[in-house]
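Derivation of every value follows stated rules applied to the coordinates shown; laboratory data play no part. These figures come from a predicted structure and were not determined experimentally. Cβ atoms are built from the backbone, for glycine too; each structure is taken alone.
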Structure I
């Protein structure tokens, strides 16, 4: 999925551990082949290529579940979380390489294709229909979290419950290490993600994900544009932020970490209640870094080890 993955778990023998790691990573590789928007042969890209109005395409259970979850979150965020921004994110990838803004005309042309209300699902046939031609889906804000859930599921099916899956910041934790009460997760500072963590969390049988633009942004004509794109305007966010979400599973934590970067404060609180999650948000501002945290987040904190 374009990022390093790490498994940490406790097994009864080296042989069991090796087999578990190989089986788990094979599952992750399979999910990458399904959901990648970089691989032209991925199931996701083949769906975008082959479906059109009036022609639904049968998809795998994995892809159907992720799209279904995404549409629900799209509705609950009033369109702020939207996986149909693939055409827009492709424009911004080119902008990052060339250090040049996408043209207003190009953005308008892509925005016509944006809107998860243009996706039709058929539960009975496990089929997906895109109601606009040349729509492009981008699962970058949700696929890693889902894959991390599935990786932990594989470990548990193999009898390994004391484990942690780290998909480059999208973390799913199982039972704690032997002799410990929790996994300790560090959160890096907003302005220097490579520095030592300044916050630490205790996580057990839950997930934590952080979405931020400390490393993923482009500066054009003195303006800093985040990799997180507003689906209503087609423009990358210009305010630096870091959003950490603690949720029951990886798909929820991953998706909410991106969604909370975009929604207003009322929607933010409503989402966290709906998904029984907690969040900490740091935002760069002219007056310095502003922070906000939801009720319940403090209960996960621990003292610096």
Structure II
């Protein structure tokens, strides 16, 4: 029987903060509880934001927290390389197949064009979708625009009558008939680099990932990715979208918040078991924020025990720090 395969895929654009650590911990616990293989992959396609050396720092921070992995940039494995920046040929082949099948089309819309479309009235809570401006351009018009030197992005044609459905292991049933389709989305940027949606699907398929645990902010991406898995003839993993941690300002924790990276907390005197214990308490895994090693949480762990908090979980790290 094939082993379950999970992954954590950070972007080396900043040091890991508590929100990253929370998601990584849950992804790791789920796979280790199933005696599966855990994969670490660096999502470093955004060259303008990637910072040199942060990939090494991320590996160090995860190891300090008590997590380990079976495949990754530092360990190698059967699906190397484990950095997206080295996997461009895989993305190109997938894009070429989608283009050849007629599923991909060039889009010449500017950011201003898309912003104008986004300003049109929307139903409350509805997701803004691309209006299909370039979807049916004649071949002659496409050729003429290309001759002007305008590089297009490429979008995937989405059938508005086929909305995929899935059962999220934390949030429950999602999508399906009657729900709004995600609209045509970008799979290749104007600079020729694979967009996030295409890269992550190609990687998860190639690395044989069977379970994806990630933050609630990526839940809207799942329908797009299911459509891509189908278009590429690959089976999707199961998904689990877990709560985000939010700061005192009401925004989800990010690299712009001060004092929330693992390095800052470690330098201030926090221990890894201290952080893991408080995260486990916030996520509903423990009744109190007592110190605990990550490895001691695997026994009996199940994703259905994770708290459901669509609005996020507030966290105030000032109460975490050791008293002078």
Structure III
């Protein structure tokens, strides 16, 4: 059970490892682009590559969705970023068990956006947890965990790639051990739990009155998607590729572009400055700040706002 690219990579890994995947459940396809074309989920595309039956019910917990699942008579269910809450009847269905690949070191960052929240909060590491699924969100017993470093300038894409590789390795190891030597499950310390809430649109706006470290972390947490946003001349634009924090006060208002060089734009924050390399103007592609300056689209002294 899964939906995005992260899930698709794990599906491919277990198929290539020789596991008999009898069915794949994914969220319904979505309409994409101006032409209104239906875009299959990455997991669906991967399943079709291997001729695995795909099911996309609105809910797997009731009616047709649950009937389709029951008909497969699964021994094991693996859940990787499915995006749906599973109810008791689904959890209790597989003969051996139902297990989740979660992109954090549980009990920290339970919930929908663990990777983004870890980067946004300036964590130096995150990781992968293989856990048994229970009725409470991301609170099941832990089988395996492995930490992954978050470097100071790692963005969402870089951390995502690290976690995908680690998740694949840990999941295949877990499945092998599950049927051979066995796996020891350890209860989570629920008092240490934190929650990684879904990303809301209003959170994407940069508050330049915050210190540069906070701004740097927010930009890279949403880089490349969905992208941090700011207002310039009443137009909503995106910025990405934060190059880090530079100490110093220019005396200018937060959000002011202090300088634009080949390496990027230095932008004043509430404390210190942040270097940002790329900007996306309305209906345009991302370009460097120097390209934007040369095209007379932006200049030093202009100020980004958050409303």
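Assorted remarks:
- Identity of the structure behind 13 (criterion: relative contact order in percent (Cα under 8 Å, 6 or more apart), calculated), options I, II, III: III
- When distance in nm of label points 7 Å out along Cα→Cβ at positions 153 and 241 is computed for each of I, II, III, the largest belongs to: I
- Once percent of Cα pairs over 32 Å apart is computed for every structure in I, II, III, the highest value turns out to be that of III.
- With distance in nm of label points 7 Å out along Cα→Cβ at positions 169 and 249 derived as 3.3, matching label from I, II, III: II
- Structures I, II, III, by distance in nm of label points 7 Å out along Cα→Cβ at positions 97 and 281: label with the highest value: III
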